[in-house]
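Quick heads-up: structures coming right below.
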Structure I
Amino acid sequence: MTMHETLTIAGFPVRATTADMLAAELLAALQNGQARTLFFANTNFIVKCRPWLARMHDPGVVIANDGIGLELAARLVHGQRFPDNLNGTDFTPYLFGRAPHPLRVFLIGGTPTALVGAEEHVRNRLGQQVVGICDGYAGMQDPALVDRINAAQPDVVLVALGNPLQEQWILANRDRLQAGLVAGVGALFDFWAGNKPRAPKLVRRLRMEWLYRLALEPRRLLRRYTVDIFVFFMLCHRYRQGEGA
């Protein structure tokens, strides 16, 4: 397996790699001044981000697999499995830990209180340098936001707006953003701030974290894990049959 091998899931090129190989690739790109855009694809991503499918094939875009849905699709469509589950909650701190020096990080998204907690976590627990923050509400209305980000000269911009808002914002602004790595990280700031609990390690090891989250937030997540799951597998079937979008 090479770090550039991909499995096509409903038209999206999803990287089949390990956390170690992906971290090495992204850090090498940072060192060499090469821009990368990182997305973590779960079933919700595949369903909600279809309007930007063509952009997902842009050079520099890396899509990592997140969750049991992608794993099942890889087995059903390709007869293969992904080497690792590369969700943003676990991979982002892993990437920071592999960096040879503290990275300059700009945080975008979340509530103002979650953002403050996330900033503290990145500084004090992960040992990175936070060079700017912007909440996902009033702060996003600033027309000079991209200029403010560039002025802070971050190595990494983390965007936590949820699917598909974060992907839409990133793709709309990526050409203007000068940061080496821009990543969509979903609910990560809430986890870092302690606003949402992670599933116990055994539940995560069994790839059942989705069920834990559904039990905590049934009203918000019920459609994602019922109707959208059905749509996801229908899309996978259509692409397997060569019908495309």
Structure II
Amino acid sequence: MNTHGVWAIYRFEMARALRTLWQSLVTPVITTSLYFVVFGGAIGSRMQEVGGVGYGSFIVPGLIMLSLLTQSIGNASIGIYFPKFTGTIFELLSAPVSAMEMVLGYVGAAATKSVVLGLIILATSALFVPLRIEHPLAMVAFLILTSVTFSLFGFIIGVWAKGFEQLNFVPALLVTPLTFLGGAFYSIDMLPQPWRTVSLFNPVVYLVSGFRWSFFGQGDVDVGYSLAFTAGFMALCLGVIAWIFRTGYRLKN
């Protein structure tokens, strides 16, 4: 493996995050704090507990997952889109770096930034509400697995996008609404039928539920289903990326 090539891509992407520190780190933390003020203060004063967990604490996994999904997709998509936009992608494709090594560099950097952001939001949450993490190793595993999986998804979006409008289309019009409707701020058990059954077709439900289980030992769906969905989606993304490099789809033309 060309470790120097992987490290060069990884270091460049991490340096770009430091140059845009306000957008990459400070803004999501401030936004999450506002969620606590609005949801925790307004709704939490009327709905004290959900499943025996204080409402303010209950929404922490959902808030972290919301930031994790959007940032993972955004970081990875913009990382591969800019070389396409500037034309330097051809230099990268002709360099002695394999497709796997290129993906490792871009996706590794995007996932690292997302995990760091998730941990910072977790620390920020502790300033607002009492937290307990019953399964810390599972929490870290879900954090890393989700970051890597959706960074791979973001890489695909960055290759597919022909402009900045398409680059923001999936996160803004698909991922964020699905997260809001995926139990980030409520338990789907609170929904009447048939809406509870309909919610089970929302893939984000499984991500939020599994992550919440690692905190409180309870979730809307079995944690095994959450792991199976995340692993399956990762395998699907890897298959799509392999096809992209095999065909040169929107990379070589």
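Computed from the coordinates by the stated procedures, all read-outs in this text should not be read as laboratory data. All of these numbers come straight from a predicted model, not from anything done at the bench. Cβ atoms are built from the backbone, for glycine too; each structure is taken alone.
Quick notes on this one:
- Label whose coordinates, when helix-only ellipticity at 222 nm (-39500 (n - 2.57) for each DSSP H run of 4 or more, over all residues; to 500) is calculated, return -22000 (choices I, II): II
- In this comparison of I, II, the computed figure 14.0 for mean count of other Cβ atoms within 10 Å over residues 13-20 is attributed to II.
- Which of I, II yields 8.2 [mean projected area of the Cα convex hull in nm², for residues 5-108 alone, calculated]: II
- Mean count of other Cβ atoms within 10 Å over residues 125-132 from the coordinates reads 16.8; which among I, II: I
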